[in-house]
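The data blocks that follow each hold one structure.
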Structure P
Amino acid sequence: MRRCARPLLFAATALVVGAFGKAHAVANGYDFTSSPRLAWSAAYVGLLVLAAYAVGLPELARTRRSAFLLTVTSTLAASIGISLIQLVTGAALLPRFVVLLTPPALVPVYLLAAALAADGRQRDERRDRLVLVTSAGEAAELADGLATAAERPAVVAAVIDPAQATSPDPRQRPLLSLVEQVGATAVVLDRHAQADDSVVAQAATLHESGVRVRTLSLCYDEWLGKLPISELERVSLMFDIGEIHRARYGRLKRVMDLAAGAAAAVALVLATPVVVVGNRLANRGPLLYRQARVGKNGRVFQIYKFRTMAPDGRVSDWTAEDDPRITPFGRWLRRAHVDELPQAVNILRGDLSIVGPRPEQPHYVDELRAKIPFYNLRHLVRPGLTGWAQVKYRYGASEADALEKLQYEFYYLRHQSLTLDLRILGRTLRHVTGRAGR
């Protein structure tokens, strides 16, 4: 049912807008399919779907009240958006009949899609019950990740140390007994468990009976969308990287970057006069902030942003999300993400991609590279304006945060593709609108 929720929302949106458009055409005696209004109807469908995704529909609505409020918000936002486009162009691109009647008509369908997603989420949570064959510390970290940032819902049904799961007597099978006792659907083996013949033999029996068996690395990958710290060095060479091993992907991604960079450059030109005036009034100092960052293959480049902090010359501190150096106008620039617009220049020059690991300052890279031997792998691809770590993890302000984000960045390297890039862009949109999540 959960898989049907999003296709239902998309299909119903297209059907309702198309039906209203056709009805208006029949009533007024023109051919809807050969009219320019067909294309604008498709644009209206796109706005409705984009607005629904941005607010978190259908997956993130936890209650009926929340689903109703999100539905009203998204449909009204889309109708206002298409109305503003008509106002700016000075043309009746779509009949008011279509624009005004579509939102109320979509409310019951969107609520149904949200209900299907919620039901599927509950079923998933009941279905995936994990038995972890690992240490207590590793199990606690994995359980915390499942509770706070799971890609797929699951619960830890039981934990057993590899030493307790093994047995020299083939008639005594503690792992099998535990799985049966808690009704587990999957078993996760860390590297010590994988090296124990007795544990592997029990896992093989469980696999034959329908219980899924995963390594710790695959468990993190599948349920959390990252790779565990303990496994990073072992798996750092065990996967292909899209930009390196798939030339077609790399070229297509660069074309998309150029298109997005050109659009951002237009927004930059429009926003610059506003920022100039704001700086004069409430943010005295240079317009732009420049900083050295490490890019693809370790090349250092200058990243550009609209300045958001008081110019005090300090560049060596980790920047906190609530940094006291941020001016009131700078805070607004950050919240509206206007401060990022000058990076359109970096994208067009090839310093940045739209999606990729976030570039760090050279001295931080030197520190982290000295402490983490495989850290430099992240520099094999072009860094990004947004990335998997940014949408999955909170604002990073320490070396510990950098290490945590690296686990997500390795996941991105492992699965780099246009599909994942689009997922990241969608989640970035949700973060911008304040509706973070899947």
Structure Q
Amino acid sequence: MHELAGIIKQAIEQEANGDVTSLIENLSPAELARVLEALQSPLRLPLWAQVPTAQKGEVLLELHGDLLTTLIENTSEDELVDSLSAIQMDELADLDEYLPISVVNAMVAAMDVQRRQRYAAVKLYPDDTAGGLMDIDATAVRADVSLKAVLRYLRKLRQKEGELPEHLDSLMAVDRNNKFLGMLPLSNLVSYDLQTTVGEALVDCVTSIKPLTSAKEVARVFEDQDLLSAPVLDDNGVLLGRITVDDVIDVMRDQAERNFLGRAGLEKHPDMFAPVLNSSLKRAVWLGINLITAFAAAWVIGLFEASIEKVVALAILMPVVASMGGVTGSQTLTLVTRGIALEQIGSSNVWRLLSQELVIGSINGLFWGAVVAGIAIVWFGDWTLGLIFAMALVVVILTGAVSGTLIPLGLKHLGIDPALAGGVVLTTATDMVGFFAFLGLATLVLI
């Protein structure tokens, strides 16, 4: 993709609009979005101008943050209405907070009564819930009709809409009151006798989802049960819509990206070529937090300034203590954060998990303590220093195990994302305890 972006960049700089058009005509909306993100800011609007109006709505759905806002601001309202007219109701609901009010009003006014009601239904639910993910244009059929009638209905639907709903693997069966009865897989539709009724071909043991179920939980259900689609039902069993696997893949990708970027203090969907001042301000907050924690560790070291001056070897070995504690804690932190995300950790097993991590930490602490003691003795010729070094290493590794277990649980209890803040708190804890244990023992024994 970066090679294509380079070619497009060159064509834009040479004002070869025809070449730009030919380069992007076969790209999917997602690929176009990635090219836009890979270009520097001055080149984005010239490329956006070459994107066909019919495709712009789908491209906007793939973008986020400042880039999304910038492109919308630089697109005429008429073009926005035309480009967004073909997208689904749930997709429009995802974008409408970024769109001018006049554009949203124009699109709502152009809807028929049924679509307007469906759009209002989607807006009731937050984006990060099943209701926000669902497609309300779920293809539903009555249970008392024949499969032949269903096939005829699908043909008419295709003729009217030009295509069938995306990722259609099954139809939803409902009664007169739109109450969900079961699913009709397309495999049953094409393999049963056409005179069979929908009710006779139904799969009634179906996993359903409530509209306020979190997107994270939806993704877990799809993963655990290998689903391609699932109905969304209200408390009375009425069909509200359906969720398909493509929506869930987006949720999984966003979760992975959030966790990965959050550890570095970066926002989700960062723009590599965002204005320098904006990027600097966003990163400054995280740098400030890290600076505070670094000074906390430095304060602990400062308590033993006299000891370090007398035994220079302490300054040489301190980074080893901090590093081993940080790695041990990060291993446990990652394991526990994953367990929290999968809801595998609760009051019934948290203490068992902590005890297991302490045992693992003890084994590793004793083994590596013996190793580093030997290295210190050979290096500095001091048995006492080697013993102190080993004891400090055991303490800091156990601290990492305890901190890596309890910190994410505590952050979750406070409503803070462990994936975002856990690393900073953990590093502070292991550094301060490690330095205090190492330098404190050295001061008591050697000084």
Structure R
Amino acid sequence: MNDPDRATACQLLRRLREQRGWSWADQARALQAVAERLGVTAVTLTQPVSLQRTIARWESTAARTVPGERYQLLLAHLYARSGSGELTLGAGSDLDALLTALAHLGVPARRTRELRDLVLRSTSAGRGQLLALLTDPTCQLVGEALRDSRRLDIDLIALLRAAVSDVDHQIGSISFAHLQLLLAPIAEVCQRLRGPEPLREHLAAVRSEAYLLAGRIAFETRDDVVARYWYTRAIKAASDLSDPTRRAVVHTSFAMTILHSVGPGAACAIVDTAVADAELGSEPRVRARAHALLAEVAARSGRGRDMVAALRLAWFDIETGTSSSGGFDSDRLRGFEGVCELHVGSAERAHEHLERSLAALITPRDQVQRGIAGTDLAIARVRCGDVRSATTLLHECVETTAATRGRVAAQRIGRARRELAPWRTESFVAELDDHIYDVMLAI
């Protein structure tokens, strides 16, 4: 990004605001109104003064701030309509000017096309409301069920569950900010729907799945307050189910977000609850994942003996449970073993486990985890003395993490770069630094 590009972008953003007669405070209120309509909770909870400062930084040539993916979405929806409320998407429109400004700021063409497509989808057929992002016939059926709870039936719940699953399976393929927008109407519907007692467990199941995914996405977009909100609701929904397995799944996912946002101490109690629920539940693979996470928390806390005991239980669960495609399996457990070895074991054993785990992560949805496992493997290679190979692998991890915007993988890359500190004067480390800046920090 060069200074003339930045200057042009700032001028365009300022002109878009001022031609509507808006102050920074006016635009902040307008963005929060769009966020409320689209269910982007994090922005609706942001203090207006803080949002005003953010807008000011977007327009400042002295700053290097670029609207994040969430704000790109909101700005696109905001400027898709003229000041009089008319939908205008073509050449010369405010939306066109916004996308031009984002391009000058270095936002890739792929991303600006995605923004235009999102706006087109959500405003098609004259529907501008949150439910417009639901596909037909789900949109129509949900509208009927919201007006009359007697219209809620098992088929509609199945459609909602399929919609949640569809969003979940797109992790790694599109940005988390995009996923957040796709999931928002489903989560909103789950909160508003009411049904008769025979459907209580079915509705609770889809609620827990939607809220858990909303919590995961909020964590990935660094909205920890919102993530806690959704995980709390997911736990409550899962508590309405007769089998505690689902509650174990939610607690395990929640514990992982706390582990990586706060630390192992804060995650301990949640992990213990996850293990207790899993041991009462019916799924060995869920128990295996909970025990594996228990092992990682123990390793990060320096409790090697507890780590070994938890891993032993996890392997027992894996070996006695039935195989399930796409679920927690031996390859993923080896990834946990590798991380544990990095903390309290040997780099050689960590390398062996992580290499096997990484080789198994091949599907599009595995890309977020691939960025994590690959970076852990690079750390193991550094500690084994294979620094150049580690750096080569890190270049791949940087590309993967830049594409997925995975939060944990980004943290791990920072840790791996610190491992390379003794070689900071080498040209191959300088090249890695340039790569990290170009694809992960510049936007």
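Each value in this text was obtained by applying a stated rule to the coordinates, not by laboratory testing. Not measured: the values here are computed from a predicted model. Cβ atoms are built from the backbone, for glycine too; each structure is taken alone.
Values for this structure:
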{"item": "Top of P, Q, R by distance in nm of label points 7 Å out along Cα→Cβ at positions 56 and 256, largest first", "result": "R"}
{"item": "Origin of the value 18.0, 60, where Rg and Dmax of the Cα atoms in Å, for residues 32-239 alone was derived from one of P, Q, R", "result": "R"}
{"item": "Per distance in nm of label points 7 Å out along Cα→Cβ at positions 168 and 344, the highest-valued of structures P, Q, R", "result": "P"}
{"item": "Winner on mean projected area of the Cα convex hull in nm² once structures P, Q, R are ranked, highest first", "result": "Q"}
